[in-house]
Every structure is written in structure tokens, then in C-alpha cells.
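So, here come the structures, one by one.
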Structure P
């Protein structure tokens, strides 16, 4: 595989085609040369670089795997106008973007607009090397500013060495922390008190767990485990050469194809040994998400959104209620406009949204990396898809910070909500261990 890619990069035809594409373009204009690859199906994990920034997105049951290496062009933002800033910057890229076929940009953002460490709060990037395998057909898209083709062709081969092999890192057993668990359940009780008082209807509380490995954790190994463990989810990652943020999410924030919009309203959780997904608490939680999504979309749609019947959506050994919501967007509505309208949904923040965000801020809720933010793809034509960044781990060397949350509504039980977060954390812990979670075989996670 590497030898095939190196031949493409070194071929005089590649340099010639990119030079012809650059003729008359501004020096900063992005150029993208799309080439089919005569190689077998692959998940690209062996080519994740050790020191360059990279992006990964896979939907295993759709036989869809993408790896972006390096940044041809990128922009970061933060604050109240972060989505508008990325939208404007991307529109500027697209205005002069020259390409001979499909091309993509990646983007990711944090839950709150002031969370800026250790990842940028919001980041958009056109990858320099985009490797795709869609339904067993592989391709590479090479991108660079028009004025930097020669430099790009010279440096790209050094980015394709992949990550050096490492010993398998096994998580060292974490000590129980009953005080932290009691403090978290006390927050649940406080939330239930405010829900009973009519101040909020729902708030999402999160927990994190610090895990130390016996050796530096390997992102390719963890992603391979997630691809196997949750083929129906979207497996995602962003790495900057020092930290890696990765996970597997069952929830689509928004997909835009032309004027058509598709959104998942997802909430409620069940796992082996838990109460039924069909109980009143889970159905109420999911109904709040549906209501909020429809209200957020209405100003941007030509007609009221259509709400599909709720169904059970699997995510590994977990299951959720999901309603698929579709609509037709008003002319001129961009993907980032829809992201700004929808984020955060009650599935990750609460309901009503503004009240829930104030509640979380007043109770010092902290979320690491891009957990419960979003990560996605955009095309120069204005299409794309963002997923909610759930079931995540932020990894640096031997340290991994796992994070998961639970929606608190009327009828929530603090101990049951704690068990739910344990079940969700278990999916990432299992990926770190390279094995299925214990409760996937029928025992309850605790």
C-alpha cells in the first residue's frame, strides 16, 4: 500500500496535473487532485502518522473508511461566533477551490465555545492527503495551496510511514473512587430537585475516568477495536501529533445533501441488565430531544420537519431510542448554520437549552477535548455531515481520559444513572483492552 502511494506521489504525471490545475489560480487557492487507487479494501489504520495532524472517520457496516493526513489549509476559531467564522472561512476556500473530482474538509468542535485546551475549540481543515475506501473502492486526494505544490510533493512521502509498532498497551486497573461517585450522584439529586421545581426539564451530567496504560496507547489499535465492536456507529478521531481524541458515536447531529436535511433525535439508554428501553423515563427523555430538534430546525426549513417513528438503535451492546427527522432547507442555508441552530441538542446539554447550559455552567460541568461537541465532513458543494462526539477518549501517551454522560429527567434514579455512565464508559475501556465489555456477555456493568 505505502509503495503504491509513493509511486503516485513521485510520478511526473501527478506534478504535471497539479501544475496545470494551478495555472492562473491565487497562490492560496486550494487544489485537489483525486486519483483512483488499484488496491484492495482497507481501513487505512496502518497509515495513521506519528507526528502529523490527522483525521479518521469510519462507518464499518457501510464499508466506508477515511483517513486525512496533514493540513493543506486549516482555520481555528472560538467564542460565540465560532461556527460563523468557520462558515465564512470555508466559503472563502470553496470560492477558489480547484479540483478534478470529489474533495473533502474535516471539522471538529468542543461542547462549549470557551473550551480551548488541549485541542482548538473549533477547527476546520482540508487534509493534504485524503485516503478513502468506499465499498471496497479506494482513492487518494492530494490537496495543497496553488503556490505550494512543489514543497508539498517533496514532503508528503515522509508522512506515509505510519505509526511505529508499539507493545500492546493494557489499561492498569483503576482504583474505585467512591467519593467521586457520591459527588456525581449528589449532582443528580440537585438536578432532580431543580427539575421538580420546574426550573429545567432535563440536564445531561457527565463523568470522566482517568486511565493509565502499561505503555503508550495506540490509536490505530483502539480504532480497530471500535470498528469491530460498533460497526453500526461512526468511529472518529483527530490527532495532532501529541494528543488524540477518538471514539464511536451512534448519533448524527445533521446531514445536508443539497436542500435535504437529516437529523437524529437520540436519547434513552438500555444495556443488558438495565430497565427496559420502553419505560416512561426513556420515552420522555427522547421526546424532549425530538421537540427541541424540530423547534431548532423550523426557522431554516421550507415546511415543518417530518418526524419518523422512534426505533431502537444499537450502539455496541447499548441501545437507544432514535427518531429520524428530515426536512427541506431554505435556500442559502449552510451546513454550519444548521450546526449552530442544533448544537447542543438536549441529548448532550439539556432542555430547555439555555437554562440547561446555565445550570451546567453554575455546577462547574467540565468536558474534555471535543466530547459532546461534533466532528464531521464537508464538501466544496456545501454538503456534509456532523456527528455528535460521544463515547470518547482523549489520549496522550499512557494517559487516557474517558468521558460519558447521562440525561437526567423526572423519574431518574441516581444509582441507575451512575450505572448508565459506567456502561457507556465500558465501551471505550473495552476498546482500550481490545475486548468486548463484560456486560456484553450478560452481566451488568457497575
Structure Q
């Protein structure tokens, strides 16, 4: 007896074949059936769906391209990878193999770096909240610490007394660069807060300012913002050097560099709006090289990229589990990956490509995640060719924040694999219920007898 085929009630809909939309971009109908030479079906048969896939070669190439772009313009450049973007140990380890330091914002991330045998002097510790214990450990390991607020300055001074020595720190500053500006972190330059903080630290006698740190924002695709930040650093350093005698060992221009994803509200695709690493470097380095120092006295330049390194090397594979016709006539498709594993879909207009040849005709579709939540919408409108239950969709450029911000809600988190020179490595196993609930207990008073 032959297998019963699925049935959908016939509906007359208007289809498009290769026409452009109002932004001039035709719908993507060319399937992506392989990643690093391995078929999508082969990967999901082995490791399930949804499935995160890392291209190790692409990750290494992203790092090398950025490193080259900056070092050719500012030789004393050091990349410190932003752990919070994706703190899978394999990802961090690969980037450390390439020469990256670690940039962390919590004791949890600091522990990951130390577990990977990163020496303390190659860890930059940022963030608005660092515990007393974490700061002591970081100072004892000679890590670079950038203070964020006056309370943290006081804690560091207390630690200086405890340790019986003067401690070197950096000061995080902010400037009126964006709209709205990022005032949450550090001390504002224009309001005079940054100068007051440096003056306060120097007067205390327990700490020494040896660095300046600024982070202009997230997904900053306007290189002019980095130019203004670089000029602001030069101006501020000149001022505190002349007024307070401060000599910097480093300045840190942070992260925020864009990747090839398109923001939901953007009018153009990222191929037109995302700067190259060379464009970022050209906007920053020549300005910093004109700082108040001789060439051999140039402070070390630190970068803290996250998204720009890890976003593009990751792909998410998902499977169609259902489709339906919505009241307005538009098609709805449900896939097995929801916002629990793709949280950044709130901000990014991700590309969804079929993994099988589905023809050239496309139809406007609402793409839903598999969670039992009405807000779990991956794309409110997307042109897709016909698909059936069991077909796969491929979502490229998903490595930034989606994994570190994923959560176990309704469904557990999927496996993550890395492909390196044709070899598949499991870098995080698919979660199971025992793992998720291992820290839970039911007291006898709550037990069902």
C-alpha cells in the first residue's frame, strides 16, 4: 500500500517569477543544498534539526582579514575577541589560535578564558558590574581592567589597600556620537565627567590610569562614527596628558563592527551598507597615529570585535513542520526553529533559503517559529517557493548572540557542529531534559505519593 500523500485545499494565488520588488532585489530561489561540501540532508540526518553549523575556515579568514586590515595601518594593534557574542569554547579557542586575546564582561566569561589557558595579562575585563572577588582575581592575574563608574573606582581602591600595591586601570569613556548616544557605560567626555574621573583617580594615589576605552555601539555601519570616536580619544588623551601628566599604555576602541546581515528597518541590503575591515581601519588608524606621542611611543590599540568575526561563519538549518492558508489568503509556514534559538530575528532581516530545488515561482509567506507564542514570527513577509513538510530552510550569518542568548523554552537547544576541512566535529551536544533539570529538586512536602 502506497504512503498517503499530504493534502492542501487548492487556493488561487498570484505567483512571481524572478521579478524585482520595490527595493530592486529579486526573491532568492536558488537553493543552498550544501555547507562546506556536505549536504544539508546528510547533516540533519546525523545531528537533527534545527542545527547550527560553523565553518571553521570562514571563522579563521574573518579574523585574519580584520587583523591584516588594522596592523597594516597601526602596527601595535591587538584583537581581543568579545566573549559575550558567542562564548562557545571551540569558537573562542579557534580565535585564540589565530592570536586573539579575550574580552570579557563577567566572572563567568573570565572563567571560560582561564579554562582555555589564556593568561591573565591577555584578558580585558569590561562591563558595568564586576564583583569584588572577580576584580581581585583579575588584578592578581595582571588582567586589563577598564572601570565603568565611581563606585567601581572605590572598590578598586579598596582592593589596592588589600593587595598593598598601586594598581593600573583603564577608564571607560563615552561621547555623544550616536542617536541616541550610549551614555550607560563609562564617563561622558562632553559633560566633563571623564576628565573629573581621571582627575579623581590620579588624586587618590592608589590607582594609575594607563588606558582609555570606548565602545561606540552595536552594529555600527557608519565608519564616520569610528572616526569621531578616534578623534575624541586623541583630543581627550592630549588634554589629560597636558593637564594631569597621564601617559597611556593603551587605548581601546571597542567593537560594534557590522556583519553582512540587514537590519529590519534598513532600505538597502548589507552588501551595500556593511563596511569592509579596511574601511573601518582607514577610518580609525590614521587619526590615532596623529596622537600626542612619537611613533615608538604609540599606545597599543585594542579592538573588541564580536559580531564581525562570528556572525557569518555560522548557519542555522531548520525544517518545515507545517503550512497553512491564513485568512487574508497569505501562506503561513511553521518551522522547528523559533525565537528561542534565533533571538536576533527581532533586529535582523535574515535570509531564508531553501535547501532543495523548489522551482522558480515564489509566494508571499509568513514564516513562523515552532514555539507556542503568537510573537514567534521569524519573518512577517518573505517570498518563498513552494515547500512541503520535511523540507529544509537554511539561514546564514547567525553566529552572533543567537547562541549565547538562546534559552530552553518549550523546546531544548539544538546541537552545534563545526566543519573543518570536510570533517564534522560536535562542539555542543543537543540538550536533553536530564541536563536542563539537573539542578532542580522536589522536596518531600511537594511530592505526589
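Some observations on this one:
- Given 4.7 for distance in nm of label points 7 Å out along Cα→Cβ at positions 139 and 195, calculated: source structure among P, Q: P
- With respect to mean count of other Cβ atoms within 10 Å over residues 99-106, the largest value across structures P, Q is given by Q.
- If FRET efficiency 1/(1 + (r/R0)^6) of positions 67 and 187 (r between Cβ atoms, R0 = 35 Å, to 0.05) is computed and equals 0.35, the structure in P, Q: P
- Among P, Q, structure where P(r) over Cα pairs in 20 Å bins from 0, in percent as derived comes to 22, 48, 25, 4, 0: Q
- Set P, Q, criterion percent of Cα pairs over 30 Å apart, for residues 35-258 alone: the highest-scoring structure is P.
Just so you know, all these numbers are worked out from the coordinates, no wet-lab data involved. For clarity, every value in this text was computed on a predicted model and none was experimentally measured. Cβ atoms are built from the backbone, for glycine too; each structure is taken alone.
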